[in-house]
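Below: a set of structures, written as structure tokens.
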Structure P
Amino acid sequence: MKVVIDDKIPYIRDAAAQIFDEVVYLPGSEIAPRDVRDADALVVRTRTRCNEALLRGSRVKMVATATIGFEHLDVDYLRQAGIAWSNCPGCNATSVGQYVRNALLVLKRQGSWCPTQSCVGIVGVGHVGRAVMEALQPLGCEFLLNDPPRQEAEGGPFVSLEEVARRCDVVTFHTPLTKSGRHPSYHLADDRFFRLLQRRPILINAARGSVVDTKALLRAMDEDRVSATVIDTWEDEPNISPELLRRCTIGTPHIAGYSADGKSHASQMALEAVCRHFHLPINFHIQPPPLPAELERPLNREQETLLLYNPCADSEALKAHPEDFEFMRGHYPLRRERWDQQPR
């Protein structure tokens with residue numbers, strides 16, 4: 001059995017070597033028809049467009065993406081061609097929760113955010129949105145939740161996007177990117193949304209770049225409608241807006257979900273999906289590497305949290321070298337969500 005795997009998917013090689021007869025590793029954006037012609041399965045990230053142009057005439061029967069999002073998969077074509085596919089919902093949810101919490105802790109240290117006096121609007125309350133709320137709850141925030149599909153299906157304590165805009169001090173987006181259906185999320189934060197803002201909120205986008213209309217956000221910044229911006233996902237990646245990067249408070253290269261814990265979980269889920277499809281045994285467990293043993297654990301909880309991950313380092317690197325957006329994603333350093341060496 002032959003499998004082609006994106007060469008930037010971490011912690012996957014030892015397990016893949018145990019499972020498959022032949023594994024070919026290639027840069028995701030460079031995987032071409034000639035590479036997949038005799039492959040049985042692909043394991044990819046968002047940089048590989050899995051469509052008819054790539055897969056027609058191949059023997060591929062399964063595509064697994066080690067990501068939550070699957071906009072890069074032409075699911076209609078895959079269905080017509082009889083090719084199974086899977087994504088990894090929730091794989092990096094706690095990592096994004098860490099990112100949002102720590103970005104807000106940075107703003108707290110700068111004196112521009114007080115959690116106990118803050119109403120946080122979470123737009124999109126799936127795996128990731130729930131993890132964000134769980135990460136912020138110990139800080140004493142109030143929450144408003146906006147998720148029209150869940151509201152229709154379940155009822156419950158959801159509010160409109162307009163109410164989020166009126167009442168919240170932080171608005172953080174965690175929706176998938178959709179352009180059709182009853183509740184499209186493309187440019188959800190548009191000029192109309194920004195005009196509704198009442199409290200000059202902190203705006204965070206760690207969902208998909210096009211959930212926020214970049215031009216509308218820049219106009220809102222010109223009009224002082226937002227107090228700070230934290231941008232991890234960008235329209236037209238990797239060709240991101242230089243102006244938005246320059247002006248945002250924290251700007252990072254689409255790495256909110258890139259903790260070692262989240263990435264190892266995604267790699268595990270993707271390989272398990274391939275194994276289930278081909279009826280192969282699942283007898284592997286992918287673990288992230290430990291933190292350096294010499295790293296000293298602070299006694300202060302907030303210091304500990306920011307020592308594990310401070311988004312300012314990623315932001316400073318991207319602002320200094322935006323041309324390295326893809327390199328920074330593909331060569332991301334070790335980041336853990338928790339301490340594993342010694343109990344407190």
Structure Q
Amino acid sequence: MSITLQELATHCHARLEGGNPDDLIDSAADITTAHAGQLTQLTNPKYSKYLEHSTASACIIGADFKIPSVPKQLALLICADPEISFIHALHLLHPAPTPALSIAPQAVVADNVSLGEAIHIGPYAIINDHSSIGSHSQIMAGAYIGQHCKIGQHCQIHPYAVIYDNVEIGDHVIIHSGAIIGADGFGYKFRNHQHIKVPQVGNVRIDDHVEIGANTCIDRGALGSTVIGQGSKIDNLVQIGHNNQVGKHVIMCGQVGVSGSCTIHDYAIFAGSAGIADHLTIGQGAVIMARAGVANDVPAASHVFGSPAKDKRTAYKEHVALTKLPELLKKVKHLEDQLHDLLQHKN
């Protein structure tokens with residue numbers, strides 16, 4: 001959609017500096033490609049060099065951000081929080097498509113399903129017995145909802161997501177394509193030279209404002225619930241094992257793997273490809289850095305790195321020391337040769 005610079009500035013709580021307030025902005029782009037009629041942002045000084053020759057019509061910046069020179073045609077939208085203001089602008093310029101509020105004739109909805117108001121159920125979606133869908137929620141094409149599931153209001157279940165029986169989902173939850181919620185936990189006992197499956201009879205509970213990425217798997221509890229706390233954001237290709245208790249506003253980046261029965265406190269951050277052993281506690285605000293292999297509890301507010309993971313300062317020192325090892329080995333070999341020569345000379 002198109003909007004005037006002045007309307008955009010008002011919407012973003014920004015002060016307009018330069019440009020024509022009546023000029024139209026129709027979309028947003030990054031600072032390296034934005035052109036006339038587009039809005040961009042500048043929040044990182046290393047990208048300032050791109051602004052000098054930019055043909056964009058407008059740029060969102062922070063009130064304390066210093067710019068050496070601004071192109072003549074470029075208007076500045078000066079904000080207290082430019083990143084959040086840019087998000088507001090994106091919502092306005094690129095509104096999300098709204099599917100028709102209807103139930104497709106190809107959808108399969110059991111007779112005893114409870115449906116709220118103003119919902120969308122796409123073609124070939126399946127909703128099984130005794131489940132409920134809250135008002136204003138969207139179940140996209142090909143999604144599968146098992147029996148006795150509860151999905152709250154304003155949720156989005158994207159195409160081909162699979163939600164097993166007895167899963168409970170709060171309000172404003174987004175589950176992306178290919179995600180599998182509530183599959184059996186990985187539980188076996190080894191007896192008589194074979195693995196005996198432990199029945200997984202618990203469920204999964206996802207609280208409000210959670211987002212689950214594409215192809216992520218969250219296993220049901222063996223007996224109780226696997227819980228994902230309010231506001232947590234789970235990236236694509238994440239594996240969360242059975243009986244994990246994930247707190248509020250936790251971040252898990254792509255390819256994180258969490259074994260079963262861990263307790264993860266609020267605001268913890270897991271960078272890409274981190275792996276967590278079972279029955280561990282990750283403290284509030286702890287940061288598990290990329291590719292860390294965690295085998296012990298992690299204290300609150302700590303940063304761990306490496307495999308096995310340890311305090312990042314210790315891990316970095318060890319890493320630096322390892323990079324010096326080849327040169328150190330050369331020195332040791334040289335000293336050994338010198339010592340050998342001295343001993344031969346002495347004899």
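FYI, it's all coordinate maths here, none of it is from the lab. Predicted model only: the values in this text are computed from it and were never measured. Cβ atoms are built from the backbone, for glycine too; each structure is taken alone.
Kindly point out which one of P, Q the value -10000 was derived from, the read-out being helix-only ellipticity at 222 nm (-39500 (n - 2.57) for each DSSP H run of 4 or more, over all residues; to 500). This figure was derived from P. With respect to Cα Rg over 2.2 N^0.38 Å, for residues 122-305 alone, the largest value across structures P, Q is given by P.
For which of the structures P, Q does the calculation of FRET efficiency 1/(1 + (r/R0)^6) of positions 2 and 282 (r between Cβ atoms, R0 = 30 Å, to 0.05) return 0.95? Among P, Q, the structure yielding 0.95 for FRET efficiency 1/(1 + (r/R0)^6) of positions 2 and 282 (r between Cβ atoms, R0 = 30 Å, to 0.05) is P. Taking 4.4 as the value of distance in nm of label points 7 Å out along Cα→Cβ at positions 178 and 290 derived from one of the structures shown (P, Q), identify that structure. Going through each structure in turn, the value belongs to P.
If mean count of other Cβ atoms within 10 Å over residues 42-49 computes to 12.8, which of P, Q did it come from? Only one of P, Q returns 12.8 for mean count of other Cβ atoms within 10 Å over residues 42-49, namely Q. Once percent of Cα pairs over 24 Å apart is calculated for all of P, Q, which comes out largest? The structure with the largest value is Q. Given a value of 16 for relative contact order in percent (Cα under 8 Å, 6 or more apart), point me to the structure among P, Q it was derived from. Clearly, the read-out refers to P.
When FRET efficiency 1/(1 + (r/R0)^6) of positions 130 and 266 (r between Cβ atoms, R0 = 35 Å, to 0.05) is calculated for each of structures P, Q, structure P comes out greatest.
For the structures shown (P, Q), mean count of other Cβ atoms within 10 Å over residues 154-161 is largest in Q.
Hey, P(r) over Cα pairs in 5 Å bins from 0, in percent, for residues 18-201 alone derived from one of P, Q reads 2, 7, 13, 14, 9, 6, 8, 10, 10, 8, 6, 4, 2, 1, 0, 0, 0; which structure? Of the structures listed, the value fits Q.
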